[in-house]
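Engineer: Once you scroll down, you'll see the structures, which are given as structure tokens.
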Structure P
Amino acid sequence: MINRRNFLYATALAAGSLAGGAWPTVALAENGAPAEGGAAFSPGQKFDFEALVGRMKAKAGEAYAPATPALPGNLAEMTYDQHRAIRFRPERSVWQDTPSNYQVQAFHPGWLFKEPVELYEIAEREIRPIHFTGADFEYRKPLDPAHFKNVELPGIAGFRLHHPLNTPDYFDELIVFLGASYFRALGKGTVYGLSARGLAVDTAIAGPEEFPRFTRFYLERPAEGAAEMRLYAELESNRVAAAYQFVIKPGINTVVEVDARIFLRDDVERLGIAPLTSMFLFGENDRVGFDDYRPEVHDNDGLLILRKSGQRLWRPVRNPEALSLSFFGEKDPAGFGLLQRDRSFERYQDTEAKYQSRPSLWIEPVNGWGDGSVMLAEIPAEKEIYDNIVAFWVPEGKTEAGSEHRFAYRMIWGRDPEPGTELAQVVRTATGHGGAAASDPDPKIRKFVVEFDGEAISGLGADAPLKPRLSIQNGTAKHHFVQRLEGGTWRAVLDVERDDLKIPVEFVLALQLDGADVTETWMYQWSGNS
């Protein structure tokens, strides 16, 4: 699992920028092949994304041979405390002396980030390398600045884009790329939470997971007043070579359009498209084992899937006792995402983490994705520094050596990115021991309370004939009913007896009026104590 606190500190303490001076003009060769000596480009050529795609396709036919320069000793041996003492000098931001609405700041290599990344600017289609030196950073105690005065940086750890997101006169952080293929973005009024990745390779299988990484980025210099930002990336690992295009559109919900061209060097058992990585420690549906003054601690509280038919599936996430995998088979899904629906400070009571302001992330396919499944992995976690929730699309069919894959999709980051619906939504899931309040707990019986709210049902009277559409696998509903609460929320209460304690109980529930669903479909898994 990813140590989130390390990542957060690293993103907060970035540094790096343009060193100044003349830049050589370099670009892709006409056939997309590397130039002599292993260089990616030759002088005088123009950038073209299709040429980059061709280059990565050609590389997929070769064994992976990363050209990773070694870090100088004082960087490679850097500790956490030393690395976090390095601060970016804001006056060194790339494009800060231009009328662009964007600025770039880089992350210093060292500590966990030992594999340098190359960064290039595209100006008038020509590619120019962006160089970084120690002059772009401030080295604070316990570091001695004299030890870094003449250090040549072989690359950067990653970078972040700044943009006037919240106010017109301040360049807020907008998106950060740091570590393997991880990145995070913000919508207006949000703070960093869940992460995305370029690609997942063999996540949660019997063998080891492979982590492809972005090795080179190409950033188009935005024209004056440009609303969007374009960048491109190369991604590689032992079994993958890929080219990515990102079009970033900041706003109340920040939209990132992705065009991923993926080529496999070797067989992959489980290819994960548009991977999302989040944290769920405890919440209203799962608090077992946590003695904490805060009612809930999580970046996102559920997985939403929008089917091609328009049916919406809502699956609250959990912190299970053992690794739990769920697969939701779909054909050409309309979208999926990890959402933070609880937006009230009272739900969290954390003035520092601000979980109520963590973004949701919605994935909307652009091209037809065909048959496959949305996979949800829930991993046991004891601390909120660990990401333990993973979701991505797994395409059906062969993902073998020599195969090519193209996935285009929109990523929508913000407080409320999910598509609108006339269906009432799940607003609360709670669990506890089954039976009456005074009864002795029975480990085979548990109570589930699911609340729905929305215009489709809020105006109905208490005598409206709302009925549950309920199915349970590995369990029996001993007692269940539906009732209207004050304010128009409707509650379904289930007492369920588990059949086999060794396997989970699976639930599907929606409320119907005159035989038609008027709510989204709640799905849940009962394993362990919750």
Structure Q
Amino acid sequence: METHRTAEGQAIRRIVIVGGGTAGWMTAAPLGQLMGRVDHAARCEIVLIESPEIGTVGVGEATLPTIRFYNRTLDLDNAEFIRKTQASFKLGIEFKDWGHLGNRFFHGFGEFGPAINNRSSVMHWLRLHALGGMDSHEHWSTSTVMAMRNRFVPPDGEIASAANAYSYAFHFDAGLYAAFLRDYAMARGVKREEGTIVDVSLRPGDGFVTAVTLADGRRIEGDLFIDCSGFRALLIEGVCKAGYEDWTHWLPCDSAQAVPCDRVEPLTPYTTSTAHSAGWQWRIPLQHRTGNGHVYCSGYISDDEAGRVLMSNLDGAAQGSPRQLRFKTGMRKKAWDRNVVAIGLASGFLEPLESTSIQLIMDGVGRLIELFPDKRCDRHLADEYNRRMAKQYESIRDFIVLHYKLTARDDSEFWRYCAGMSIPDTLNHQIELFRRSGRVAILDPDSFAEPSWVSLFLGLGLWPQRSDPLLGQIDEQALRTHFQRLRAAISQTVDGMPDHGAFIARHVRAEPMEMAK
């Protein structure tokens, strides 16, 4: 009983979130919801410090399907969220000129049909493809067929069928999403303080952060500090000196320029990634505009030329001049150190090639809640948090490196470097396993699943030399008949779906905006 009373006396009473933007408010919202449910006597105060002088990166406008579960956990009204953030729907990513010039493939959200005899559908497709007479595997991906026809409705029903064999995410304005969550969090008791931090106070002996001081002299004390200060990493690096693992060798792009342009028709339900001579360009369609950016390596192209490449490949009138960004790919050696937890860009950066930035924020917040400490911030909790975040960062890193490594492009020095560079042993194992056997190794269940790896392997031209010997137990003709029926069912289902733009206009149309924020 004495131990229980002592633990209660150690309960965290104030959480201080340093930084707003997407990371800050995505952290504040679930914490505010959680603490709002706690008995008032044990409630924890949450304070978010946001400086109007410091802008946010604001380029993370494409997401993964798990964003829907985050929103659902907060009990957000889905239609209101879409309208307030000028959102559109995302069925996956179209890749152009990756692997080789003229190449095109799609990374869709969902399976390639139901499993057969405890083997994924695509493994059986690979067997038939090797025997001849099979069209692209993409015809058996409902999300891919929908995307190529610009169709969209949410999945329907719980009985497995072509009408629900896919998933979806969103494109949205990150600034509007942060504002939406700010209102949500503040309605649940989160306090917002405006100001710039000029000093940090530490506890003698163990170096725990005890307070931050703002430029106007205000002192804000806390028990747990969450660093959402972006690339500045004000607390986790500026104070804790957590260190940084530099992954530039594997991901050499270190710069980006971003600019919105006018929306054009049709409103596509997917992100587009187009490879250029020293990097790649994203296209993200929203209801009120299209987001664009050029990610590149400054060692192979000048900023001026990178800007020209970006502006010459817009499909609508530019809304302003490109905004310059600099970054270093990698992760913090410790995302949780003492009583400081870094979330978002403060914890690391992976280029937005697969829309993982917001995913890492969500998982960072989720793991913090799962491992929520008391004032002592037991180091074993921090060790477990750091282990799981590092595993996820490394798995996503490998998935992104895969895009660059599996290339036959030799038209520029940048692509020749990518083709010849050494890669992590973990990724080399995954590539060779698929090359030799058609099997996919999933090293982190919280990262990309088998269909995603298959989409990239095949899209980039990696074909298995052999297949699973147990696949031959199924009669070939029966298997071909199954695939023919499945393809017909997918095609018929997609035929009955509305146009993506028409679906939005009818159900979740946002109010017009003059220009992106």
Structure R
Amino acid sequence: MKLHNVRVHRSEETLARQDQLAWKIADVAADPVDVDGDVTDMVINRVIDNAAVAAASLTRRPVVSARSQALAHRLPVAQLEELTSTSAHPQDGATVFGEASDVRVSPEWAAWANGVAVRELDYHDTFLAAEYSHPGDNIPPIVAVAQHAGRAFGLTGRDVVRAIATGYEIQIDLARAISLHKHKIDHVAHLGPSAAAGIGTLLGLPPEVIFQAVGQALHTTTATRQSRKGEISSWKAHAPAFAGKMAVEAIDRAMRGETSPTPIYEGEDGVIAWLLDGPSASYDVPLPEPGEPKRAILDSYTKEHSAEYQAQAWIDLARKLHREHPAVADPSRVESILIHTSHHTHYVIGSGANDPQKYDPTASRETLDHSIPYIFTVALQDGRWHHAESYLPTRAARPDTVALWGKVRTTEDLEWTRRYHSTDPAEKAFGGRVEIRMADGSTITDEIAVADAHPLGARPFARADYVAKFRTLAADVLEEAEIERFLDVAERLPQLTAAELGGLTITARHGVLSSVAAPKGLF
């Protein structure tokens, strides 16, 4: 890896394109380096993981809404047949999660619908460093473009693997170096450029085109973090899907010769100068050297539980305490619960956020899955975590839960903050220590560094766990034959032909989608 120093340049300073971060990202994307075997295996795992959480969300309102929008931009069968038979550059459209594989829509809308389905339950992979990220959000736009342009560009599953490896690499490398949340900018500002870079890799585009697309994607996906503050709305799931959609459109425009604001990162009126650390800012962004394999996906981690990633370890610890100390589930026997944790956990999803909604039993699901006090309380009482039942309004409103919930507070512990930011994988941690004062005067303390499913956790996720997660979440919405079909296609990803890329989708069993009315809008 090479560190690239990135700083703001005044307009009178000449910063060559090749010295701009967007160009360096484009160079990485254009590098035809092969993908290592362990990285390929992890890409397959994450394709399965995305499909799992998408299956579980097919009938949820934001997903139904996004899907209905996508279906308003479908490619008619007659048009597809005409393109197939007469066009020198056949364009096949992209699939939509839940629909039959022969239902095809414009790829930017497939990226939108499938991105919302993947993100709705906050249940897929994560990487945390200077910034937060869910790098699995790169997969929907990349697969959508691959399905749409597969035959025109002679793509195979190997190209999809290479593209996904690029998307992960760029988003994770940006997240290692550049904090967005510190300036209240939403983390998807790293996703727009990474998805554009991944699509550039997929299509084998030259650095100049990818450079323009990266700049456009960044420019159109910078927004405030209010989407993850206070009463969190359904836009939390839509924001990364929007970034993926913008990346597809940016690539399309760049391929047509359109250009982007330049220099987008380093300019006097650019992103760094006005949205991030300001005119005196300086960042060291790590990127692979030419010919160096893209391996960042191996530094990311998925979720066993449907909740904010910093909650994963706390759910596991709460389950342990439930088994070992049943009394902690009874609010009448607990005086207080104090969670000592990192700066991020305390100030973003803990009591340090000063969001009263994090203690509100009528709060939205999106708000509750960003509330450590709520999550720890329910896991402590139930000894488990369920992606749907743990968030039910009736569950949140249970009087004994509300009583115990109100006794949970978080506080920043500098040592856990240091470990959170450590670059040593063996030391990096996302947990902390809990101190439970009982009404009888006794104290129960315990701690956890990483979630059980983390690569260094008690039960690291492997292929069998990803497959089991998919089978569990898909069981109620997909036929068994469809479950087996998808797993077969996903596990053969590197060998897929262009014609087989359309199989990277899931079709709901009869009646599942029609059980929920689609909302009406403009389209």
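Each reported figure results from applying straightforward, stated rules to the coordinates on display, with no laboratory input. Note that the coordinates shown come from a computational prediction; the quantities given were computed from them, not determined experimentally. Cβ atoms are built from the backbone, for glycine too; each structure is taken alone.
Engineer: Consider the structures P, Q, R: one of them gives 19.1 for mean count of other Cβ atoms within 10 Å over residues 199-206 as calculated from the coordinates. Say which. Intermediate results must be reported in sequence, preceding the final value.
Structural biologist: Working: P: 19.1; Q: 11.4; R: 23.8.
Corresponding structure: P.
Engineer: Right, here's the next one. Upon calculation of helix-only ellipticity at 222 nm (-39500 (n - 2.57) for each DSSP H run of 4 or more, over all residues; to 500) from the atomic coordinates, which of the structures P, Q, R produces -11000?
Structural biologist: Traced to structure Q.
Engineer: A follow-up question, please. Given a value of 4.2 for distance in nm of label points 7 Å out along Cα→Cβ at positions 47 and 231, point me to the structure among P, Q, R it was derived from.
Structural biologist: Only structure R yields this read-out.
Engineer: One of P, Q, R was used to compute mean count of other Cβ atoms within 10 Å over residues 471-478, and the result was 10.8. Which label is that?
Structural biologist: Q
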